[in-house]
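Trainee: For reference, the structures are reproduced in the following blocks.
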Structure 1
Amino acid sequence: MTVGPVNLFEYESLASQRLPKPEYDFIAGGATDEITVRRTRTVFNSIMLRPRMLTDISQPDLSTTVLGQRIDFPVMAAPAGSHGRAHSEGELATARAAASVGTLMFLSSGSSHVLEDVAKASDGPKWFQQYFYRDREMTLDFALRAQEAGFTALGITVDSIGGTKRERNIRNSYVGKPSPNYAKQGITRQEQMGGLMDKAATWADFEWLMSRTPLPVVVKGIMTAEDARLCVEHGAKALVVSNHGGRQLDTTLASIEALPEIVDAVEDRLEVYLDGGIRRGTDVLKALALGARALLVGRPLFWGLAVDGEQGVRGVLQMLRDELDGAMGMCGRSTIASIDRSVITTVSPLVSALVSPFGGPLP
C-alpha cells in the first residue's frame, strides 16, 4: 500500500522533485538572504500550546465567517500568482479544491487563467486581488470585472510597489509567464514585464477606488499598528497581516510576530487575517489565539498542485483542517470563537522558576 504525503513538508519535498528547478525556486524563494523566510518557522515553533483536559469536545465546530461568508474552517487559499507554474489546470483546480472542502479562494490578478473562467470553475466563495496601477482606468476595470464575474470582495495588495531582489531568480535567469488577465486588458507582455504598479499610490487612491466599487475591500500587506489604524480610518473592511511571504523585503518580522499589535490596534473595527508560513494545524491555532479571524496559505497550494493537481490542493487543505481539529481538542476548544490567548505561551515556566530571590538566575 502506497502512502502519500503525511504532512505539508512532505508535499513540499515531492513538489521540489517534480517541478523544474527555476519554478520551484521562484515559489520557494524570498528576498535577498531569505532571513525572514527562515525566521518564520523558528517563530512559529517557539510558540507553545497549553493543553486543557476534561472539557467537552464531542461536537467540534471549526466553521467561521469572513466578511459575512461562512467557511467550514478558517484557512483560505491565498492570492498567489500563476498556479499554472505547478499544474496546467492551475487556479481552476485550486478553486474546485477549495470549494470541495468548504473554504474560500482569494484569486490573484496574476492568475494563469482569466478571472472569469476561475469564477465559473466552482460554486465556492471567491475574492479577487489586484493592485493600484499607474493606469487608473485599468485599476477600476479590474474591480468591475471581478464584481461582474461574481467575486464578493476585492483585495488590494499594497506591499509590492518597491523593488525587490530575489537572488534565486537572478541565478536561474527566471522569466515568468504573463497573466491572461492583463492580456484581456490589452496589456502586452513587454508592458507587464516593465511594471504596472503605481508607486505614487496613497490612501487618497484607496478612498477613490472604494467610492467606485460596492465590494468590501481587503488591504493585503500590513505589518504595523500604524498602517492598521489607517486601514480602519479609510474604511477597509478587513486587512491581511502579511510580509508577502518574505519575498519583498528581507529582515522584516514574521507576520505572526506583527499580528498581536495589529489586532490590538484595530480593536475589532475590521477583520484581521494572516498569511505567511502556515504549515501545520497548530500554526493555525496559534494565529487564531493571537487574534486572527482566518488564515491564508500560498506556497502549499503550489506543492499540492505539483503533487496531484486538484486532489493535491484538497489534500493540503484537508490536512490543515484535520490537524487544527486535533490541536483544538487537545487544548479544550471545540469552536473557533472559544480560542483566545490563554491557549498559547512563549515563555517557559522555568524562566521564572529558576530565578533566585536576589533577582538573578540560580547558579
Structure 2
Amino acid sequence: MPITLPRKDSMKPELNCEYPEDAEERLFAEMVDIVRARMAHRPQGEGATIPRAQHAKATGCVRASFTVRDKLPEYFRYGVFQQPGNTFQAIVRFSNALETIDPDGKGTARGMAIKLLDVEGTPAIAASRERCQDFLMVNHPAFPFATPAEYVKFFEDRAKWGDVWALGREALSHARHVQMILEMRAKKVASPLEVTYWSGSPFRFGPTGTNSGRAVKYSVVPTFTGTKMPDHPDAESNSNYLRTALEERLKVEEAVFDFRVQFQTDAVEMPIEDVSVTWDEAVSPPVSVATLTIGVQDINSSFGVAFAEQCEKMSFSPWNALEEHRPMGGINRMRKAVYVASVAKRGGH
C-alpha cells in the first residue's frame, strides 16, 4: 500500500504519499446524496437503463486490444504491464462529460473509458469480483476542482442557485478553476479518435503489499489526426457528429493510441491531493508502455448496436483496478463512494 500520512498544512509533502483531509467521510456521504438526488429524475421503468451521473451520453462503444510494449524496463513490470508483449481484449467507451444527453456541439469535456478484460491479480477493493482494469480519462490534463471539499461545495451551490451562479461564486474563490472549465468547453473536437486524453487524477504504480509504489498519471495519444469539424457542428443534423466520425473512420481503418505513464517527481509541483494542478510533462516526460488498437468494425451493424446496449449497462470506475494500480488522492477516494452509489442506482454491471 502507498504511504498515507495525516494532513498537516505545515508539512512538506513527500513523494508518493497521500494526505487525507479531516472529515472526508462526511464529504463523501454528502456527495453521494447529491448524486442520488440528481439521478432521481432519470428513467425508472422496467428494463430502462438509467443514464450515468456523469458522462451520460456515449459517442461510441467499441472493441479494442491493449498490447503491452516489448522490452519494458523492470520498474514498469507491475499489474497489467508485468508481461511485455501481452495483449488484453478491451472495451472502450467514448463520451461527453455532461450529465445530460445533449448535442455533440455543446461544449464540454470529452471522455474515454478503457476496460481491460480477464485481468488476473489482486483487486484494489478487496471484496471485488471484477476481473478487469479500467482507465478513465478526459481530454484535459487536470480537473477544475482541487479537492473533495471544493467539489462538494460547487455541487451544493448548483443545487441552491443553478449553474451560472455556482460558477460565479467559484470564480470569486478559484478563478483558475473556472478558467479551466471554460477552456474545456471551448475545445473543438472533430473525432473522439483524434484526441489526447489524461487521467487527471493520480494512481499507484508498483508491487502489492509494500510501500514502494510510485504515484503516476496516465494519458493516451492518438497516432492519427486530420478529421475536419462539420461546417455547422451546432446544427440539429449534426447533433451526433462525433459518433458519425467514429463510425466512418472505423469502417475503413483502425485507430491506434499510445498509452503513457507519467511518474511524480516533485511532491510540491506535482501534488497528489490537488488534481487541479497539471503535472508538467517537460519535467517528467510520459513514457509509452502500451498500444491501444481499435480495430475496423461497424458500430451501426446489428452486432455493434447490441454491443453498445450492453456497454451502457456496464460500470466503468477507476476503482475497477488491480492493487498495483490503485487510485490515489482525495478526489479518487471520493469517486470510490460516488461510483458505488451510481452503479447501485443504475443497476449496472
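Trainee: Figure out for me which of the structures 1, 2 the number -12500 belongs to, where helix-only ellipticity at 222 nm (-39500 (n - 2.57) for each DSSP H run of 4 or more, over all residues; to 500) was derived from the coordinates.
Mentor: 1
Trainee: Then there is this: To which of 1, 2 does the computed value 3.1 (distance in nm of label points 7 Å out along Cα→Cβ at positions 73 and 209) belong?
Mentor: This value belongs to structure 1.
Trainee: Please compute FRET efficiency 1/(1 + (r/R0)^6) of positions 137 and 281 (r between Cβ atoms, R0 = 30 Å, to 0.05) for structures 1, 2 and give me the label with the greatest value.
Mentor: Top value of FRET efficiency 1/(1 + (r/R0)^6) of positions 137 and 281 (r between Cβ atoms, R0 = 30 Å, to 0.05) goes to structure 2.
Trainee: Here's another thing I want to ask about it. Computing semi-axes √(5λ) of the Cα gyration tensor in Å, for residues 145-296 alone gives 30, 28, 12 for which of 1, 2?
Mentor: 2
Trainee: For which of 1, 2 does semi-axes √(5λ) of the Cα gyration tensor in Å, for residues 97-184 alone, calculated from the coordinates, equal 31, 17, 13?
Mentor: Working through the options, I get structure 2.
Throughout, read-outs are computed from the coordinates displayed, never taken from laboratory work. What you see is a predicted model; the values in this text were computed from it and never measured. Cβ atoms are built from the backbone, for glycine too; each structure is taken alone.
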